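Novice: Structures are listed in the sections that come next.
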Structure P
């Protein structure tokens, strides 16, 4: 079974990347870009905006598709993740929903963080890093 998911790749004026620490499985305790499942009736941009609001407290304008990856999930599920660029338009940074922590991270500091499997390869391959 395939589950459509989205993520938002957000950078600030200093080039830092917005990351959340997952508070629940899959990836509990690992850092990743904010995102989650696309709900019935949502298109990808609406899902990206909702997930970022829920997980980070920020409002965003969703941009172009950066790339797509498949990740294995529990019970034979495959997460089909479509990651989009996004720009902050408002809100107040705070961890919410299933994010236990949220912060801006310099690209140089990513290697020292426990990140979700394949994140750095994907972001590098898409030209984000």
Structure Q
């Protein structure tokens, strides 16, 4: 949990407290956004296209994800609302073809992003050093 966002609570961060990720229409905690923009630029320089399908999730959206996709602990794809890395602006869900997935697995850690959720190869979380 980012200390500078802790007072808001998971999924309750105001839009202006998050930073845009380039022109993607997505927002993240500022250090994650800046690092992810560097990651996207590095991938693009190598001809790798990485799409972003999700980033910060409000608490209400977290509830909706669980309603639609089930709880991860019960075989679904949603974290318990209020515990999601998306609710801190520290995770992205990506649209990756095979070459982009391979690029991420080789390079993402240089930018602080890790593939940390089994069954979700599209989910990448920012882990600041």
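All of the numbers you see were taken from the coordinates with simple rules; none came from a lab. Please read all numbers here as calculations on a predicted model, not as lab measurements. Cβ atoms are built from the backbone, for glycine too; each structure is taken alone.
Novice: Work out the source of 1.7 here, i.e. which of P, Q gives that when distance in nm of label points 7 Å out along Cα→Cβ at positions 42 and 58 is computed.
Specialist: Working: P: 1.7; Q: 3.4.
Answer for the origin of the read-out: P.
Novice: Also: Computing relative contact order in percent (Cα under 8 Å, 6 or more apart) gives 25 for which of P, Q?
Specialist: Details: P: 33; Q: 25.
Structure of origin is Q.
Novice: Thinking of P, Q, which structure, once FRET efficiency 1/(1 + (r/R0)^6) of positions 50 and 66 (r between Cβ atoms, R0 = 25 Å, to 0.05) is computed, gives back 0.45? Working shown, then result.
Specialist: On the way: P: 0.85; Q: 0.45.
So the calculation was done on Q.
Novice: Thinking of P, Q, which structure, once percent of Cα pairs over 23 Å apart is computed, gives back 23? All intermediate terms of the calculation are to be shown ahead of the outcome.
Specialist: On the way: P: 23; Q: 28.
This value belongs to structure P.
Novice: Name the one structure among P, Q that helix-only ellipticity at 222 nm (-39500 (n - 2.57) for each DSSP H run of 4 or more, over all residues; to 500) of -4500 was derived from.
Specialist: Computed on structure P.
Novice: For which of P, Q does distance in nm of label points 7 Å out along Cα→Cβ at positions 18 and 34, calculated from the coordinates, equal 1.9? Working shown, then result.
Specialist: Working: P: 0.4; Q: 1.9.
The read-out comes from structure Q.
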